[in-house]
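Each structure below is given as structure tokens.
Taken together, the values in this text are just the output of simple stated rules run on the coordinates, not laboratory data. These numbers were taken from a predicted model, which means no experiment stands behind them. Cβ atoms are built from the backbone, for glycine too; each structure is taken alone.
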Structure I
Amino acid sequence: MLSAFPMARKSLGRFLFVFFALFAAACVPQDGGGGTPGKSDRSKPVQVALLVPGGSGQASDQVLANSLTNAARLAAADLSGVKIDLRIYQTGGNPSQASAAAIQAVAEGAEIILGPVFAQEANAAGVAMAGKGINVLAFSNNVDIAGGNVFVLGPTFDNAARRMASYAVRQGRNRIMIVHEKNSAGEAGKRAIQRGVSAAGGTVVGVSGYDFSQQGVSAAAPGIVSTVRDTGASAVFLTADTAGALPLLSQLLLDNGLDRNAAKFLGLTRWDVPAQTLGLPGVQGGWFTLPDPNLYAQFQNRYQASYGAAPHPIAGLAYDGIAAIGALARQGNDLSTGSLTQNAGFVGVSGIFRLRSNGTNERGLAVAEIRNNQVVVIDPAPRSFSGAGL
């Protein structure tokens with residue numbers, strides 16, 4: 001959901017989706033679902049290949065590549081008891097180049113691939129590494145490429161939907177209506193919400209879609225409000241994001257008479273980025289999930305102090321990858337699927353996370369409410385996966 005209405009761009013500016021992403025430590029290790037972790041001799045540095053999208057000719061790709069590299073180096077420097085031999089490979093944002101870079105990296109001794117960023121690149125690197133027993137920790141959040149030897153580190157709809165639905169149901173908001181865009185991202189979000197509500201023990205009482213345009217939102221709003229009333233929904237779960245339909249949709253639902261006290265707005269994506277969104281009348285009182293804001297602020301401050309600039313929004317994923325690799329190496333574990341998917345997980349720049357055997361991830365998220373144009377955490381992020389209710 002990275003497209004945007006012209007109206008939204010004009011009023012909110014360019015949207016930068018802040019991903020999840022501090023302390024280079026692991027939780028207490030347990031056997032994961034991917035098999036029994038193996039032990040490895042870690043008297044030598046762990047050789048890690050970092051695949052970044054530099055060399056594409058696009059300035060934005062080079063900024064991203066530099067930020068990922070800086071974050072990975074910061075993580076490596078923070079490790080104690082283990083050394084990382086970090087080697088950087090440019091992919092140009094191109095799948096064939098990413099594949100070639102992965103092959104070259106392994107030929108030069110890489111034990112694991114960190115990156116690349118884009119889904120097609122990550123898939124190509126995964127295919128190239130499949131027969132070599134090398135895992136790929138991609139910075140993508142596209143779960144379609146996850147599985148086998150490819151793990152996605154980026155935030156997923158399923159993770160956010162489970163966390164949000166679980167909290168909402170516990171608060172008595174168990175009759176949930178889903179409102180989504182009629183596009184691929186909206187459909188994916190809808191399915192994630194359906195799974196999340198079901199897992200939480202709630203009930204989806206209605207589903208309503210709208211064409212992804214200003215006219216589509218305007219035309220759909222009255223019917224959505226009518227359905228909320230008819231079904232007795234106690235929450236309206238929106239797939240809309242701040243760069244797209246959220247500003248217009250939230251306001252039009254209120255303008256058409258929706259009582260947000262009776263039917264609480266729930267967000268699948270972050271509603272605090274950009275910060276101007278917090279001032280919108282339509283989102284006041286709404287709930288959404290986000291990584292632990294205090295931990296992520298620590299990472300931002302340390303990065304700024306080290307490199308003189310703010311990190312790219314997804315730079316924390318590179319730190320997380322190195323933190324996980326370093327933690328396993330310090331424990332004497334190898335980098336097999338069984339080790340990577342240990343149930344206890346790891347601690348990253350925004351809290352706990354773990355990799356699942358299907359290639360996706362779970363992250364410990366906080367639940368926040370927008371009150372008086374500010375973010376107020378109403379349910380803190382869990383500190384461990386034991387009883388986390390994710």
Structure II
Amino acid sequence: MFPVFLKTRKALRAAALTLTCSVALAACTVPSDIAGGGPSINASRPVPVALLLPYGTEIANQTGLARSLENAARLAIADLNGVTIDLKVYATAGNAEQAAVVAQEAVGDGAKIILGPVFSAAANAAGVAAARANINVLSFSNNTDIAGGNVFVLGNTFENTARRVVSYAAQQGSGNVFVAYPQTSVGTVGRDAILQAVAETGATAAGSIGYEASQTGVVNAVPQIASALRSSGATALVMTDDTSGSIPLLSQLLPENGIDPASTQFVGLTRWDIPASSLALPGLQGGIFALPDPALSAQFADRYQATYGAPPHPIAGLAYDGIAAIGALVSTQQSRALTGAALTQGSGFAGVTGAFRLRADGTNERALAVARITNQAVTIVSPAQRSFGVGGS
């Protein structure tokens with residue numbers, strides 16, 4: 001086992017992933033002898049790492065995202081002790097075709113591991129392109145549909161959040177769970193994550209209702225949701241949408257239709273503190289959701305701001321995490337430090353988004369805190385664990 005729970009010079013964390021990637025892809029298929037493999041490295045020399053980012057696109061916010069991820073990666077490199085990373089950046093233009101081309105170029109340039117891309121289609125294409133060379137891909141996507149073989153997702157997933165909030169709700173006596181979700185691909189993934197978490201945590205499923213993702217759709221669905229909640233005896237309502245979607249309207253209309261948040265625990269699958277103005281919504285008072293340790297997230301944001309003169313993108317910490325994990329593994333001085341077996345060692349890593357570990361199926365597990373909205377402010381009611389322990393527990 002690699003004893004590599006990372007110790008950097010500073011204890012840092014970053015904000016939770018808020019970027020939702022496409023969910024319409026299947027994982028890339030690679031031969032069984034490649035899945036879980038990886039290259040041999042010379043850990044005493046600089047280790048070539050390829051960073052695939054959405055530079056070269058005409059979409060302004062993607063250029064800013066790419067810059068923030070690159071900055072975070074370079075910040076992580078500066079924090080490594082006794083490890084030298086030879087980082088080379090490749091532009092994907094934010095699309096799958098270019099991602100495949102530059103992934104092949106990176107392999108030809110000698111890259112021992114690929115960090116990125118961001119978007120799931122590009123990450124899937126990069127994984128296929130790098131598979132025959134036995135090169136693993138640590139993508140910034142949170143889409144578990146592309147995970148597997150030589151592709152790992154670093155982004156926080158619905159599955160992680162669902163397990164955390166459902167488990168906490170059940171521990172607090174609110175384990176009879178009902179799900180309300182928009183009838184979109186992302187909404188359906190969220191619903192399935194909650195139902196899977198219910199099965200895994202010993203909670204019970206009280207039912208679920210989907211609604212059209214529009215104001216009219218929400219208004220029309222609320223009486224049905226309220227009636228189903230009452231008849232099912234549900235003690236918790238998980239709403240899978242975000243605050244830019246139906247959450248403000250649902251949280252307003254459900255109490256008006258007789259659902260008391262004091263007796264039916266409102267639970268978020270997404271961040272309810274983004275934007276901060278959401279904390280003032282009356283219907284969300286007492287609601288719970290999951291997030292990375294806010295104090296540690298603030299430390300990373302402050303460090304990034306001080307170094308680059310601007311705040312980091314919400315998912316910039318994933319690039320730091322990727323470099324941190326690579327550096328921790330390389331520091332073992334083992335030639336097989338970047339294989340699938342090494343990447344998925346049970347004790348995991350500590351990065352700026354909190355303790356995390358990669359799974360053999362390409363997904364991840366991330367330590368999250370549970371927060372409650374009280375008096376229009378965030379109160380941590382269950383802190384995030386800081387490590388998974390030597391045995392991976």
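Match the computed value 19.5 of mean count of other Cβ atoms within 10 Å over residues 140-147 to one of the structures I, II, and report its label.
Of the structures listed, the value fits I.
When you work out distance in nm of label points 7 Å out along Cα→Cβ at positions 148 and 300 for each of the structures I, II, which one comes out largest?
Ranking I, II on distance in nm of label points 7 Å out along Cα→Cβ at positions 148 and 300, first place is I.
Determine which structure produced the value 0.8 for distance in nm of label points 7 Å out along Cα→Cβ at positions 76 and 364, calculated from the coordinates; the candidates are I, II.
Derived from II, not from the others.
Going by distance in nm of label points 7 Å out along Cα→Cβ at positions 180 and 340, which of structures I, II comes out largest?
II
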